[in-house]
Structure 1
Amino acid sequence: MAMTNPVQFIQQTRAEVAKISWPTRREVLLTTVMVFLLAVVAATFFFFVDLLIRTGLTELLAAF
């Protein structure tokens, strides 16, 4: 692997950073809200699945 001149490395790094398309504040806010909503939906789903399984097992074991 060839050694790169530190000045050249910094120039290349700045050129690559300039190519980045940064998200807008609105995009960040929207995706953050979507992540939280999806987390709530997933937590609710797994809560009810757990409740259903627990109730089923309790009834099954109470029968014996």
Structure 2
Amino acid sequence: MFNYVKESYNELVNKVTWPTFPQLQSSTIVVMVASVIFAVIVLAMDLTFENMMAFIYKTLGNLGR
């Protein structure tokens, strides 16, 4: 168990390449923009589906009268 922790620490310190702060900021901005775009697309799909279903229910409701 101790050997595993020692090897894990060694790998994290010596073998892993950590991003610089500007790289981290850039990646964060890309993720935030992509998340907003995805949220807007999902919102548009949701509103479209909601309006389509309201139209269908309204149309079918008027057929029975």
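The numbers here are math on the coordinates, done by the rules we state, and not lab data. Values in this document were obtained by computation on a predicted structure and should not be read as measured data. Cβ atoms are built from the backbone, for glycine too; each structure is taken alone.
Between structures 1, 2, the calculation of distance in nm of label points 7 Å out along Cα→Cβ at positions 12 and 36 yields its largest number for 1. Starting from the value -31000: which structure in 1, 2 was helix-only ellipticity at 222 nm (-39500 (n - 2.57) for each DSSP H run of 4 or more, over all residues; to 500) calculated from? So the calculation was done on 2.
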